[in-house]
Structures are given as structure tokens and as C-alpha cells.
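Next up: the structures, one after another.
Every number in this text was worked out from the coordinates using simple rules, so none of it is lab data. Keep in mind that what you see is a predicted model, and the values were worked out from it rather than measured. Cβ atoms are built from the backbone, for glycine too; each structure is taken alone.
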Structure P
Amino acid sequence: MSSSLDEQARTRLPIGAQLLRRKPIGLTLAQAEATSDGRSLHRSFGVLQLTMISVGATLGTGILVVLGETVPEAGPAIWISFVIAGVAALLSAFSYAEMAGLVPVAGSSYSYTYATMGEGLAWVCGWCLVLEYAVSVAAVAVGAGQYVNETLDSFGLSLPEAVANPPGAGGVVNVPAALVVLLATALLARGARESARVNTIIAVLKIAILVFFCAVAFTAFKAGNFAPLAPMGAAGVSAAASTVFFSYIGFDAASTAGEEARDPKRDLPRSILLSMIIVTVLYVAVAVAAIGAREWHWFDGREAPLVQIMREITGASWVAFIFAVTSVLAIFSVVLTVLFGQIRILLSMSRDGLVPRVFGVISPQTATPVRSTRIVGGVVAVTAGLIPLGELADATSIGTLFAFALVNVAVIYLRVRNPKLPRAFTVPLYPLLPAAGALICLYLMANLSSSTWIVFGVWMAVGIAVYLGYGRRHSRLATLDQATYERHLEDDLDPDHPLREGDTPR
């Protein structure tokens, strides 16, 4: 082991050259077929499973409560805010679709950045994704206690405060939050196919309950509730759009399953865009149905307004029970799919040597990274059960937006440098759409709170220390001799190279 490290030290590149060294796409695809222990992930996902992974990660509990926060800002025009936010997210979704077809591996935006902008920005992107995925999973899971109590309330029961909330929020440990993460971890450890099957069922249930809400709400529809359409003006509509934008985060989850898709070049772009269409249509339909059922003033300060609308229209207490159960399932689905993405990104980073090898070990029994799943699941479960996340959860937004911006830039870079590469999907109206996508992400980042930027800065400082202390010394790409490295780069420029023909090798 020590001799290996000594050899790496002797061949270490100057730090400037190492930070800018790009990982050739052909090399990325070849390494994806076998990890360091000689095993690979099992290709079992079709368009349906991939689409439901993105829908499962995106369609969470937010839509059940977000209207109470945003309708007072936008008024009846809240549905326009959802359209604006959906279009903004779609710009990045187009870029993800193109890159997912070109680099169909588990690393998502981390791998796309490595192939275009070098190891330095790839590490920053991967480190951002670690923050985004891990903290967002814990943040979503923290809400489990509240919704479990709402479910139990239908039977006149409730959890004691000590086990329903973390320390600092009136409790000792948030048992439901920890259990949700541990259950998702156990399911992921069993195998990707089983996890995808459960997620698909839950995602369909989430879609069904929102369609059911629309059907009931439209029975009390009043067109007069939409006048005046925008009482707070365009500024109010824009402010609400910035808030609801984060309800779309998660559509990129399918791109982390690039090595488990049966036909990744064809199915990944389709699933990413299809999930965006499904989520956007649902959000707009729910917003229109809700405003049609109640005047916009009614939403001010309301918690879970959809549940209240259903209860008032139907007069049935079972409605609250159904929505509470659906919310618990929604939490589980988001935890399952986002945890899945986190583990796959760490797999790619481990394969490159930037994080320890344990995160890249594939189990021969389940064809999944079981060790990594247990480690990540355990850490997230402890975080969700014991730490009141508060504003720390907002830091996930800045990491997500930064990753989105890098993917948009990656599309432009590869179009300029490798225009002849066969692309299963191409962003329309290039370069306008990817440029607009990157600028919108940077604009939204600039409008985040100062506390969010402070957390982000601290996290980046820790990341730099980890890279200099571990990643730089263990980077596999840095140990390639210059001649071999240049040969891989030349292969990327050849559209007829074997790795560019057809699908990823199986």
C-alpha cells in the first residue's frame, strides 16, 4: 500500500495541471463496465423505472404545503409561477438529457463536469452533490414524525414528543425520520430492481392522489376566484416562481442510474424530459384546481391547504388520513430515490480515486454497492434523527443550482470541442437554451440568503481540505502518463471509435 502511494507521489502532476485534467468520455464509459473489484452494476431499468426515479425524487411533500406560502405572493396567478419555474427547470433538463445520452454513467453532473471542465470543478460539483443529496434526504425525513402523527391522529393516537422530534425541537430523537432512512437503506441494499419496483408503485400512488385532489376540487370550481389574476403584479409572480422552483429539484435523479439502464443512450434523455412534463402538468393542474376551489386570500398562513380543501369539500375525515398516509409514502419515496443517487455518485467518485474505495465495492449477490449503502444510510439516519437541520437544509439549493449550471456549460463545451460525437438527444435552440439555463441558475444562486452562502462557503472549505488531503493523492486520472492520456483524448474526437458506436458496452 505504501509503495503504491510512493509511486503516486513520484508521478503526481503539478496541481494546476491536475485540476484542469479532463477525464476522456471513452475512458469513463470503459471504467463504468467494471469497478476496481471487477464487478459492475446490473442493467435492469427501462423508461418507466427511470422516469419514476425522477418523479419519486421530485414529487415530494412540498406540493402539499407550498401553496400556503406562495399563493399570498402571486395571488391567483400562482399557476403561472409554476409554469415559469417549470420552464426554468426544463432548460437544465434539456442539458441533462443531452449529457446523459453522451455519458451514461452513475456520476450524473459530476461525471459530465469531469469530462469537460477538469478534475477541480468535478470535485467541487461532486462535493456539492454530497451536500445536496445527504442533507436533502435528512431534511425530508425529518418531516416524517409530523405526518406519522397525522396518520395516527385518525385513530386518536399520537407519538410522544420525545420520539417525534430531534433535540432542540422538543424531542430526544426523531424515531420516524431515522426509521424511514433505515428502511430505505435496507431496501436499496437488497437490490436496485427491488428498490425501483417499490418506488414505481409509490410514485404512481403520489400521482394518483394529486389527480384525485384535482377531480374533487374541480367540483367546487369558481372562475371568479381568478380575478384579479395578479394582485401583487409581476414581482409577486416572479417571487413565487423562485420559491416553487425548488419543487422541481430532483428531476436529475434518473441520470445517476446511467449504469443500471438497459438502453441508457435512448432511455435516459426520454425519462428526464418525461418526468419534467409529468411533474409540471401535475403542479399546474393542482394550482389551478386549488385556486378554483378557494379564493386566494384563503391560503394565507394555511398549513397543508390541499388537505383542508379536500376535507371541506367532501366533509369526510378519511380524506386527511389518505393525505397523511400519502405524505409518509412520499417522504419514503424521496428518501429512497435521493439516497440511491447519492450512493451512485460516490461510486463514480470512488472509481476515480477521489473518495475511499469502500464506496465503490459492488456486492456479487445484489450487484449494488452494499457497503456504501449501509455507510451512507447510517450517517443520514443519525443526522435525521438527532439534528434539527433548520436553515442548513437551504444549503442544498445552492449546491443543486451550481451543479445545474455546470451541466449547461458542459453541453456548450462539448458542442464546441466534439461537435461530431453521436448524440441520442440534442438540446434545441443551441446555444440559447443551455446558456439561458446556466444564467438562470446563477441568478437564483445570487438571490439566496447570506446564511446559505456562509454554509456553502464552509462546506467548500472542508471540501478543498478533503481533496488536498485525499483526493489529489489518490486520483487515478492523475497517474496516467501523458501519452496514454492524450491517446484517450484523441479517441474522444473520433466519432467512429468503438466506444462511440451504439450503446454502452454491456
Structure Q
Amino acid sequence: MTVHLVGAGPGDPGLLTVRGAEALATAEVVVHDRLSAADLLDLAPAAAERIDVGKAPRRARLSQDEITALLVERGRRGQRVVRLKGGDPFVFARGGEEAAALAAAGVDYEVVPGISSALAAPAYAGIPVTQRFSSTAFTVITGHEDPSAGEGTVDWEAAARLGGTLVVLMGVARWPRIAERLLAGGLAPDTPAAAVHWGTRPDQRTTRATLATLGDHPLEAPSVIVVGRVAASRLSWFEGRPLFGRRVVVTRTRSQASELSRALRALGADPVEVPVIEVGPPSDGGDALRGALGRLASFDWLVLTSPNGVERTFAHLPDTRLLGSTAVAAIGPGTAAALARYRVVADLVPERYVAEALLEAFPSPSPDGGRVLLARAEEARAVLPEGLAARGWDVEVVPAYRTTAATPTEGATSALAGADAVTFTSSSTVRRFVEAFGPEAVPPVVACIGPVTAATAQELGLEVTVEAEEHTIPGLVAALRAHWAPG
């Protein structure tokens, strides 16, 4: 087995390399630091052991010697280990020391480079580190040397004479002295300078000033400091996205949360996944569904009301040819898309994605009558089966799945603190959220995917701020975007 020293990049989980993702996907142990994006841990198997060895100023869970010993010990056990490090493991990090220790112990290892914050943070702030005809070189320097080195070994006066762009990592604590020495080396006081705090993350903040005045601003670690003509560039794209900096709680199941989280993140939001429900087999273990599908030819219609219903139904329907002449109705585009993954095109999708609209669009049975198989959640509204029966259909309702309360993860309550909005994609997510955290934990903005979910929220005493016109995940994201649109 091999210990992988994987660079996690500077914070945006999308910047992880393909090779890094491959290593995480097969990991048995993930040893991670505090700069690793939390979402990346979800790329490891659920059974993988996750060990947080994160360091913060004046605090460390494990010393570097203890971390190195842990890697050697787990590697000798023959486990597949990923050491997930912020940025690149060999750029101003301890990856070289860890690799040397593994080599000395005879433990196989692989280095997976990561995107360094020295490049990514300026790029996300709209600052190119080089430009033709003005900054044809850049120099990356650490501002955090071995404390025993006193003033350090960096000749900052010489660095000032290099020309081009200076990129300083981990230099906030020593910035006043660094700036003083760069000025002494001949850089002009009005040389553009910028500090990018938490670069590539939704809470990124860029401070633009000059070499002489940057220290007058409240700088915080971790920040990447850029000095040179390019630091005056304002090619901002990341911080100008419509949901930038908005912290949005996603309450869907863990397996379903990624679609909404990705859409929110693409618009600059910081999605916080707090799953409040889990989806599992119905109470009867699926017996009723299997039995009904065994008689599928006797039904004129198969009606499915959610992607979960599709997945559970087709788990018991191995050959789509068994549908035969049975028509298929989907309550909305999400359900229709789930059907499409099984090469099934829905015969009926209503214009509005609620049970009432499906009833309006549903045809009447023939004079001889007709039969409908409705596979849905174990607990659901009676509107659809009662409405179909009133139209003359013989309706058989079978439970395809059951939603139960998810156990809140450690730190879920603190994760909710400071959130700007919470999203609800079903009535069950609303109920389970209130049961788990109480109405007082609800963020200022409550966003619901549609009128049924909104009605449940209101019944529980919540004030619904945003309701999607199109009752889909893209529709919910669009509604949030419109809510926070300027003016």
C-alpha cells in the first residue's frame, strides 16, 4: 500500500486534481489539515477513517513529529493513507519532511501536487501574477520562517530589487517589518499591494492598497500578499458573482445534496450541508412494490412523484421492457430526468410540478375503466390517489421508500450559526429540521422549492421568504438569486 501526499489546493474543492480525487476515492485513512476544504473529505469512502491534525495559530492537535509518526505507522500497517494538505505539499509545507520520513522507514509514498495559493488566490482576486511588458517574472517568498532564525534568512532588500511581482505567503504576522525592508530595498511607497484573505473560498476578501499603506488595514491570516504593478489589477470575477459570500444551508439527504450545493457554489455561495433526512426502504421492505411490479402489465399507468421513487422502483424492475404498454407519468422534470437515466421517456409531465397539476393533465380512463400504479413515499398527501379515484381510475398505492430523520452531525448547530438562508426541498426536510434544531435555529431567509413545502413551513410557524416559481433545484437557486439581486 502507499501513502499519498495530496495537495488539496487553497480552498475551492473544485481545484483538487483528478489524481488527488482518485487517491481519496480509495483511501482507508485520511489525515487532513485545517486548510483542506471539508467537502473533499466526502470524496473518501464513508468507512474511511478521518483524522484531523489541523494546525492553527498557537494551537495544534498533533505536533509535526506526531503527524509524521502517524503516517509511518499507518503506512507500515499496509493501509491506503491520504495525507491531505492545503495548497501543494512541497510549497512552503512539511511535505518534504513527511516524504523523507516515509522513505527512511521504507514506506512507499506518492506525491500528488496541488494548486498553490500563490497562484490561485491572486487569480481568484483578479490579479494576474505576470503581464507582458510590465511584470515578466514573479517570486514566491514565505513570510513565516523558522522562529529560531530571528530576522530570518530572506534578503527582503534584495527581493525588492528583483523586479516583477512578489508573492508573499504566510506573511501577515511579519508584514510591517517585511514592508519596511522592501521599502529600504528601493521599492516605491506607492507600489500597488494587495492581500487576499482565504483566497478561492466563499469568504474570500481582497484588500487593495500600496506597499506603504497595506499595513494600515486589518489583515488576517491566512492571506496571500501580492506586491507589484499587477496588484492594481481589478479583473474581479470571483467576488462579483451574484451569491458571493452568502452562506446557505442545504437540508437534503447527503447523497442528494451535491446537486444543490454545486449550483449554489457556482454562483459564489457557501453551501453548508446539514442533512436532516435519510431515505431508505419502506416499512414492508419493498414487498408491496415488488408485488405490484410483478403485475405491471395489468396497469395502464405507472405514476412516479420523485427521483427517489424512480430509483426505488427501478431497483426492482431490472428490464425496462417489462413496462410494455404501461404509460409512465412523472410529476416534474427532476423525476423525468431520473427516468431518462433508465432510458425511459415520461409520457406525461405536467406544466406545474405539483400533484394538483398532474391531476389536471391526467387523462380520463376508458369507458371500461383503467388501473394506475402509484409508487411514492410511504407518507405522502392523499391529493393524488383520491383525485385519480374520483376521476374513475382504480388506484393502487404502494410505498417505494420512506424518509426518516437523519442524526445531526457533530457541529451541525454551530454550522448553522451565521447562515443567511436555509433551503427546503420537501415537507419532510422542513419537519425534520424543526424537530432537530427548533425554529429559533432557522436562518433569516427561508427558501422553499414549491407551494407544498412552503405550506408545511408556514404550518410550523416559519416565515417563507423565497418560493421557487419552477419547482426544481435550478428553480430554487434562481429564486434565491432573484431575492438577493441588487436593487
**Prompt:** Out of P, Q, which structure matches 20.2 when mean count of other Cβ atoms within 10 Å over residues 88-95 is calculated?
**Reply:** Q
**Message:** Using distance in nm of label points 7 Å out along Cα→Cβ at positions 192 and 216 for the comparison, can you identify which of P, Q gives the largest number?
**Reply:** P
**Asked** To which of P, Q does the computed value 16.2 (mean count of other Cβ atoms within 10 Å over residues 72-79) belong?
**Response** Q
**Prompt:** Looking at structures P, Q, which one was semi-axes √(5λ) of the Cα gyration tensor in Å calculated from, given that it came out as 53, 27, 19?
**Reply:** Q
**Message:** Matching task: -8000 is the computed value of helix-only ellipticity at 222 nm (-39500 (n - 2.57) for each DSSP H run of 4 or more, over all residues; to 500). Pick the structure from P, Q.
**Reply:** Q
**Asked** Comparing relative contact order in percent (Cα under 8 Å, 6 or more apart) across structures P, Q, which is largest?
**Response** P
**Fill in**
Output 0.95 (FRET efficiency 1/(1 + (r/R0)^6) of positions 384 and 432 (r between Cβ atoms, R0 = 35 Å, to 0.05), calculated) maps, among P, Q, to structure Q
